[in-house]
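What follows draws every value from the coordinates through simple rules; no lab data is involved. Just so we're clear, the structure is a prediction, and the values are computed from it rather than from any experiment. Cβ atoms are built from the backbone, for glycine too; each structure is taken alone.
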Structure I
Amino acid sequence: MNKEKAQNIREGLTADCSKCFGLCCTALNIIASSDFPINKPAGTPCMNLQSDYSCQIHSRLREKGFNGCTVFDCLGAGQVVSQITFNGQSWQDNPETGQKMFRVFSLMEQIHEMIAYAAEVLSYDISSALSGKLTEKLEELQNLAKLGADELLSLDLIMYRFSLNELLTAASNSIRENIIAKLPGDKKIKDFYHARADWMGKKLKNKDLRANDFRGAYLIAADMRNTDLRAVNFIGADLRDADFSGADLSVSMFLTQMQINSAKGDVKTKLPAHIQRPSHWI
């Protein structure tokens with residue numbers, strides 16, 4: 001698969017709430033916290049969801065304490081489940097269908113996330129062998145997204161995620177090793193490995209962190225202002241309240257919209273092409 005096609009697939013994974021039946025506002029379980037002012041069990045519509053599936057406080061979500069709503073992103077899973085998997089049949093019209101729809105929504109989110117990662121890495125310079133395997137995996141995942149509801153509910157996504165993770169890790173390591181080899185000094189790839197590290201609140205302002213591996217790392221409230229984060233692997237990292245003001249994330253790997261929505265930044269923050277600048281950033 002050529003890079004342009006892969007990039008188009010990745011950039012196309014965006015939510016279109018106008019074509020969704022308010023699934024994130026209904027299917028998800030919400031617990032009162034600093035991100036939500038209410039408790040809401042899964043399968044129950046949010047108090048702010050209107051009959052046309054729009055949110056009556058959409059422009060005031062953060063003002064009303066619903067910060068979590070401004071962070072969430074389904075990567076387009078909502079409209080696919082609503083319009084394709086269930087052929088435009090709403091849970092409002094058929095409560096029994098609704099329970100199945102809510103379960104499928106969770107699965108489709110995961111499938112879209114895997115599609116996003118596979119498509120993204122295919123837009124990078126990787127070996128033809130890895131590219132071939134990832135292309136096959138991407139096509140396999142795209143076909144999963146086309147399955148009917150019952151078929152989707154019978155899937156074991158752990159198997160798909162495990163095999164994809166192996167390919168993503170191999171591609172990430174290859175890309176990062178090439179960058180590290182060009183950096184000054186005698187540096188080894190192990191020096192850039194911080195997977196699952198606890199760097200909560202760590203002061204990293206103005207640092208050169210190119211090609212570091214932050215898979216699954218805790219970077220909550222880390223100070224990363226004006227930091228160079230190109231070629232960094234952020235898959236699964238917790239970036240809540242991390243400050244990326246002025247940081248260069250332009251070619252960071254495996255960043256999601258949800259991760260960026262949960263972080264802080266400004267107009268000088270450089271983001272990948274598939275990431276939109278959050279409206280609540282200063």
Structure II
Amino acid sequence: MKKGLLEEIGIMLLREGFTVKTLTRTCFDVVARRGSQIILIKVLEDANSITEEYAEQMKRISSYISASPVVLAEKAGNKLEDNVVYSRFGVFTLNKSTFQNCLANKMPFVMSTKAGLTAAVAGEKLKEKIEEQGYSLGAISRRIGVSKRMVMRYEEGSDISVNKARVLHNIFGPVVFRKIDIFSEGKPEPQKSGSSIVKKYGTLGFEAAETKKAPFDIVAKKEREIIFTEIGDKANPHLQPLTQMINADNLVIFKKKKPKHLPALTKKEFMEFESANELIKFLKEFE
């Protein structure tokens with residue numbers, strides 16, 4: 001089932017003009033890019049199976065490469081409804097149909113929360129429409145079935161239950177709701193500690209973080225420069241196509257003998273760099 005969904009998602013993205021790369025055994029299954037837009041996608045049979053660790057890793061990597069993390073599934077225990085956005089550990093989660101609409105810039109405005117299905121009201125727009133069409137607060141409150149005070153709260157941007165949102169939608173249309181931008185960037189929890197290599201990146205002026213279940217061990221960023229770093233004696237063959245797609249550089253820090261055809265260093269050599277420009281110049285020699 002997952003394989004079939006992966007293929008459908010890939011075809012959908014290609015039709016929308018994205019370049020697509022599929023990965024295996026990582027915290028994300030698909031990387032898609034169209035122009036400056038990058039999406040990291042985890043495809044699951046059941047969205048409830050994603051772990052908090054995977055979600056945090058998706059958000060962390062996304063924040064470094066200016067990407068949008070998304071979980072795609074057809075169910076989360078129960079079937080995921082069309083045009084409804086769910087969340088798993090802070091990552092937007094939706095079904096294939098909703099994702100297809102989002103790619104066509106038809107963003108949903110209904111979110112699944114602990115309170116059930118709710119819509120985010122565009123308060124200023126609602127207030128404007130009420131005045132424009134000559135409604136009183138009493139008239140709107142009676143139509144919706146809430147108090148005048150509740151209507152005032154909607155004008156301030158409070159969420160509204162989906163049943164009451166349908167009434168507002170029938171009166172004013174979708175313009176009075178805030179669309180949910182599923183392509184916003186991930187916001188991870190701050191990393192509390194790091195290896196000596198991460199700390200060295202910090203002294204060179206980079207932001208850097210360790211990764212798990214990713215094709216690389218460390219992601220580092222300084223302004224427009226992004227570096228994916230592997231640590232070990234064997235380079236991942238899938239990393240170079242990924243770095244080309246993201247417009248990043250890759251670096252391998254070998255523990256033993258390093259090859260000459262890769263941007264590779266020993267840990268000792270890496271720790272001897274004195275500036276970011278010196279490191280970047282070394283990496284650019286392999287382009």
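Brief remarks on what is shown
- Parent structure of the calculated result 14.6, given that mean count of other Cβ atoms within 10 Å over residues 40-47 is the read-out and I, II the choices: I
- Which entry (I, II) yields the derived value 15.1 for mean projected area of the Cα convex hull in nm²: I
- When distance in nm of label points 7 Å out along Cα→Cβ at positions 64 and 264 is computed across structures I, II, the figure 2.1 traces back to II.
- Of structures I, II, the largest value of mean count of other Cβ atoms within 10 Å over residues 16-23 belongs to I.
- Each of I, II could give distance in nm of label points 7 Å out along Cα→Cβ at positions 48 and 240, but the derived value 4.4 comes from II.
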